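Colleague: Each in structure tokens, the structures are laid out below.
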Structure I
Amino acid sequence: MSMTTIRISNIRAEGRTVLCLSFPRNQEIIELVRELEGRRWVPEHLCWHATASISNLQYIDRYLGKVALLDKSNLDYGAIEEAEASVKAVAKRCSTGTSKFAGLSEDSKQQIREMVALMRGRRYAESTVRTYGGILIDFLLLINAKPLVALSNDDIERFNQEFILKRNYSISFQRQFIGAIKMFCKAHPNCGIDVPQLVRPRKEFKLPLVLSKEEILDLLRNTRNIKHRTALAMIYAAGLRIRELLTLELCHIDIDRRQVRIIHSKGRKDRYVVLARSFILLLGNYLATYSPQKYFVEGASGGQYSAESIRAVLRRSCERAGIRKHVTPHTLRHSYATHLLESGVDLRYIQELLGHAKPETTMIYTHVSRKDLLDIKSPLDTVVEEFANRDKPNQNILLSRNDFR
């Protein structure tokens with residue numbers, strides 16, 4: 001069977017240079033094209049447009065070149081390089097002086113820098129540093145360069161009312177704000193805020209959403225691209241957080257020992273998780289097809305894959321599988337833990353596999369996996385059975401009947 005030919009050119013569309021890819025309909029190629037940055041289907045021309053960039057061309061050569069013949073006779077590399085340089089210049093201009101940080105006074109900027117320096121000195125996770133820093137920027141913008149000694153708990157309440165509640169932010173965000181303020185006060189002891197009077201709102205008790213085992217299989221079966229299917233299967237099979245998946249390197253996967261080493265995880269802890277036997281064949285097919293160089297899942301330019309792409313893949317797969325639940329990558333991790341518990345795995349082992357610091361965190365899954373509750377008969381079942389067992393042949397109790405009375 002002859003290979004499909006993809007005709008690649010660069011054209012002007014909506015005032016900018018874009019890549020144009022034209023080929024006969026082929027689902028495997030379409031799934032690969034969807035990985036291109038800025039891709040979109042143009043129905044009036046029956047072709048795909050994508051961002052004109054060298055990284056996109058490298059992706060095309062590396063992956064599309066394995067499954068199709070590439071016709072680049074109408075491709076102007078010079079125009080691609082000029083378009084990429086223009087985009088970078090515009091992005092740089094847009095970012096200069098327009099961020100929230102740029103809107104702060106010089107004193108406020110220095111206050112943020114000092115808090116960030118304190119947090120990094122104490123080895124806080126970079127994600128926590130960014131979260132606290134972002135919240136404090138919003139707070140300092142609201143109080144409008146008020147001196148540190150003049151700050152009070154009234155300013156905290158004002159931010160709570162005018163920013164958090166007005167925008168309907170979550171209780172989790174509100175708790176993070178209190179944490180950020182406490183850290184800010186540690187960095188600035190002369191701050192007028194009375195820290196002992198700061199109270200975090202009670203944490204919400206939310207049960208995690210999980211998928212059934214059948215839904216997991218449907219989800220994976222409806223993930224057509226092997227790279228995407230392997231990524232989602234790894235999250236579920238090893239119970240990974242999305243950041244752990246994206247930073248996972250090939251050298252940390254030991255197929256012979258059936259182990260995956262997760263390093264620098266949440267709380268700066270390393271751990272080992274089990275590599276599922278049923279996953280190894282899929283992994284081998286994926287590695288042979290895509291040949292990633294460093295990371296387990298790589299983007300078009302060879303670096304780390306993006307969390308947004310994983311979420312988009314998961315959303316499309318759920319739609320194809322007919323799953324109407326609000327599924328996120330973390331739902332797969334919740335499902336992994338719940339299914340282990342339902343299979344009789346001891347809670348202490350699940351805690352270790354998930355990388356939880358406290359057993360209380362793992363205990364949440366005991367509220368989701370309640371097989372013992374299924375043994376309790378509903379009163380409705382009892383009533384229906386009692387009527388069905390009566391010696392009244394003309395009264396057939398069937399709730400699904402349209403004429404049930």
Structure II
Amino acid sequence: MRPRLLHVCTVPITLKLFMRGQIDYVKSRGFTVMAAASPGAELEDVAQRDEIDVFPIPFQREPSPLKDLVSLALLMRLFMRLKPHIVHSSTSKAGPLAMIAAWLVRVPIRIYTLRGVMIDRRTGLMRNILKLLEWLACRCAGQVISVSPSVSEVMIAEKLCRPGKIKVLANGSSNGVDAEHRFNPALMDRTRAREIRDKLHISDEVRVVGFIGRLVSGKGIADLASAWLSIREQCNEAVLLLVGSEEKQAPVDFETMKLFRNDPRVRMPGFVKNEDLPLYYDMIDVVIFPTESEGFPNVPLEAAAMEIPVVATKVTGCVDAVVNGSTGILVEPGNINEMAEAVITYLRDPALCVRHGHSARERVLKDFRPQFVWNAVFEEYVHLLKQSGILTEELRPGYEPASTANEP
């Protein structure tokens with residue numbers, strides 16, 4: 001018997017990026033895997049890449065009671081038709097709706113993955129609505145998986161999920177990071193890296209401060225701009241590299257973006273394909289990550305794999321991704337002077353960059369290989385299937401971490 005697993009996410013980019021390799025890993029070990037997300041070309045990309053059936057379900061990212069009820073009804077109809085043994089949902093809108101729908105139609109195993117905390121940065125009525133939605137999702141789920149210990153702590157402290165129902169798999173993160181093949185400085189295409197560097201007019205003599213991510217207000221871009229003013233004044237050889245695109249949702253204020261655009265020492269290449277990100281990391285001496293909250297951010301792990309220290313805010317998710325004083329420096333959110341001084345410390349001490357960068361890569365290889373996450377997810381599925389009496393036979397064995405504990 002092949003257990004039927006259905007993933008549900010708000011947008012297909014979650015499936016495409018955060019579940020790269022994981023779907024195929026579980027499928028190859030005896031599962032029939034399917035996925036549902038908002039319609040779009042990326043959903044079809046996932047279908048072709050992982051050779052699975054996908055189902056478009058429209059989700060409205062912002063609160064919209066009528067449209068949300070339509071999405072809920074469509075999910076219930078889909079679940080009744082497909083009869084999955086497991087519904088595994090995540091992300092802010094699809095996550096709770098899929099858990100409610102799965103509970104209503106009595107899907108045997110319901111797993112809710114928290115990739116962040118919805119109530120972060122929210123106040124007033126909206127915060128209360130989101131708290132209710134998060135609590136309801138955890139209530140309807142049979143198992144709640146958190147991508148980081150700090151997210152679990154918030155959920156328990158806010159009484160949104162009871163301690164015995166929530167867990168972190170492996171060492172956390174959504175999907176680990178491929179430090180052996182993709183984010184490996186030893187495997188860089190030096191010709192392409194040089195072409196990009198020349199195109200951006202970044203000479204080998206300058207020191208590069210890098211931010212990689214969406215240019216939205218929640219990523220602390222305004223604080224980054226303020227810190228940069230201090231950094232550029234004290235470090236004449238430094239340039240700032242902003243890799244990412246602006247978004248209409250939660251946009252950065254006009255004056256902040258104007259400051260960046262008018263600064264001759266700021267480089268803004270815009271959107272970069274995920275496949276090309278290692279080439280941009282390769283130019284960076286220190287990553288600055290002033291976000292207001294995260295689940296378990298990928299950028300600090302990717303930077304770590306590329307042997308780059310990270311200056312990040314001491315917020316949910318970042319405290320799990322960065323080891324203060326070993327793989328980077330954690331600063332208080334909103335403390336511009338502390339943030340600037342931490343970056344300047346690295347710019348003025350290349351040897352410290354090397355030491356912390358080396359420690360960071362060692363940690364990623366030891367704790368955050370993608371296979372560790374894939375196997376932990378697979379084992380969780382098997383455990384819940386056996387616990388429910390659905391699975392009575394052994395599936396193919398999973399990954400053995402001990403065999404690749406050290407870098408080849």
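Values quoted throughout were computed directly from the atomic coordinates according to the rules given, and no laboratory measurement underlies them. None of these values were measured; they are calculated from a predicted model. Cβ atoms are built from the backbone, for glycine too; each structure is taken alone.
Colleague: Comparing structures I, II by distance in nm of label points 7 Å out along Cα→Cβ at positions 49 and 305, which one has the largest value?
Modeller: I
Colleague: Here distance in nm of label points 7 Å out along Cα→Cβ at positions 65 and 233 was calculated and came to 2.7; which of the structures I, II was it taken from?
Modeller: Source structure for this number: I.
Colleague: Of the structures labelled I, II, which one yields 0.9 when distance in nm of label points 7 Å out along Cα→Cβ at positions 241 and 265 is computed from its coordinates?
Modeller: The read-out comes from structure I.
Colleague: While we're here: Taking Rg and Dmax of the Cα atoms in Å, for residues 57-288 alone from the coordinates of each of I, II, which one would give 24.5, 70?
Modeller: I
Colleague: Quick check: 17.2 is what I get for mean count of other Cβ atoms within 10 Å over residues 217-224, calculated from one of I, II. Which structure matches?
Modeller: I
Colleague: Comparing FRET efficiency 1/(1 + (r/R0)^6) of positions 169 and 281 (r between Cβ atoms, R0 = 35 Å, to 0.05) across structures I, II, which is largest?
Modeller: II
Colleague: Let me ask another. Have a look at I, II and say which one yields 142 for volume of the Cα convex hull per residue in Å³, as calculated.
Modeller: The read-out comes from structure II.
Colleague: For structures I, II, calculate Rg/Rh (Cα atoms, Kirkwood Rh), for residues 193-344 alone and state which one comes out highest.
Modeller: Max of Rg/Rh (Cα atoms, Kirkwood Rh), for residues 193-344 alone: I.
Colleague: Given a value of -12500 for helix-only ellipticity at 222 nm (-39500 (n - 2.57) for each DSSP H run of 4 or more, over all residues; to 500), point me to the structure among I, II it was derived from.
Modeller: Label of the source structure: II.
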